[in-house]
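Please find the structures below.
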Structure P
Amino acid sequence: MTAPTKRLALAVSLAAATAVAAQEPITKTQSVTATATIQAIDSTGRAITLRDEKGNEDSFTVGPGVKRFSELKVGDKVKFTYYESLVLGVRKPGDPAPAGTSSNAAASRGKGDLPSATIAVQDKASVTVKSIDPAVPSITVTTADGRTVTRKIENKKYLEGVKPGDTIDITYTRALLSDIERAK
């Protein structure tokens, strides 16, 4: 399975697990923040070892896209915030379609005195409702590339108002923000 296919499968799973019956778009968001301390830096190999708040350590290789790598110091704190958003909208047959399926990615460097960056990716897709089984409850959809996917729904109330032939428009956005704080 390719990365876009995996993302679409995840989005369809999330779509199936959330309320899609309302005519207004549904937005689900979440964020997670973590802080880690730089334990070691290998400038030649561009590797960095981080220890999280629970004492777990892991090493990462940093690519040449990280332009200010040389400014990092052992003891610096790295704060990561991961955001995720899923927007679902049910479109009835004959309703105008949004812009086509797409995937966009962006990265930007922070402008402060210390290294920082934001990386974001957004995928858009539409699936067509093929069938609904309220007894399970489950929904079966057809993807833009013709695959059929069935997912169990956590609450059959979420299927109210959704009918075969409806389209579910999915926008799945992820962003990672990172900031450095100097050791004191």
Structure Q
Amino acid sequence: MFALVGLGNPEEKYSHNRHNVGFMVIDKIVEMYNLGPYKNKFQSKIITKKINKIPIVIFKPQTFMNLSGTSVQHVVNFYKLNTENIIVFHDDLNLKLGVIKTKIGGSDGGHNGLKNIDSYIGNNYRRIRIGIGHPGDKNIVNKYVLENFNKEENIIISNLINTISKNIEFVIKNKEISKTLSEIN
């Protein structure tokens, strides 16, 4: 079984924020493959289904970004998941808008959601890093990530999310997908 985890913040006011791009990916996958509805379990909105015969648990922690590890640990323990089969979708300030990179293990790169997950399950899981760009001034990063994408950015992000969603089986089966997905997009 594979776990697809989107990081974000649960309240409606955050739904289109840059920081919620992980939730946006999960919602698009659920919509595209008609996987819904979500159930509330393990401090998450969660669905267990199959995508083209691949068993998955797909979820959005409802603990707020910086406390995502609690929810992830509950799901990992309940489904007895191997951490290599966990794929976390999240925003990345250090990547230009619309760039996708994958990573297994390593540093959290200053991302508090990843830092919290690492503290609960270690860091040997896959990350799909979705570039949201950097505001240029570290003093305004918190404000920036909690703002909505502007019109032009939204077009780029929507195309990127569609590309990821259309290719989710490929994403699940291939650990090194950054270059390919960026090229497709």
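Laboratory data are not the source of any read-out in this text; all were calculated from the coordinates shown. Please read these numbers as outputs of a predicted model, since none were measured by experiment. Cβ atoms are built from the backbone, for glycine too; each structure is taken alone.
Summary table
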| read-out | value |
| --- | --- |
| Comparison of P, Q - label where distance in nm of label points 7 Å out along Cα→Cβ at positions 52 and 124 is highest | P |
| For distance in nm of label points 7 Å out along Cα→Cβ at positions 148 and 164 computed as 2.0, the structure of P, Q it came from | Q |
| Identity of the structure behind -2500 (criterion: helix-only ellipticity at 222 nm (-39500 (n - 2.57) for each DSSP H run of 4 or more, over all residues; to 500), calculated), options P, Q | P |
| With semi-axes √(5λ) of the Cα gyration tensor in Å derived as 42, 16, 14, matching label from P, Q | P |
| Cα Rg over 2.2 N^0.38 Å, for residues 44-91 alone - highest-scoring structure of P, Q | P |
| When mean count of other Cβ atoms within 10 Å over residues 68-75 is computed for each of P, Q, the largest belongs to | Q |
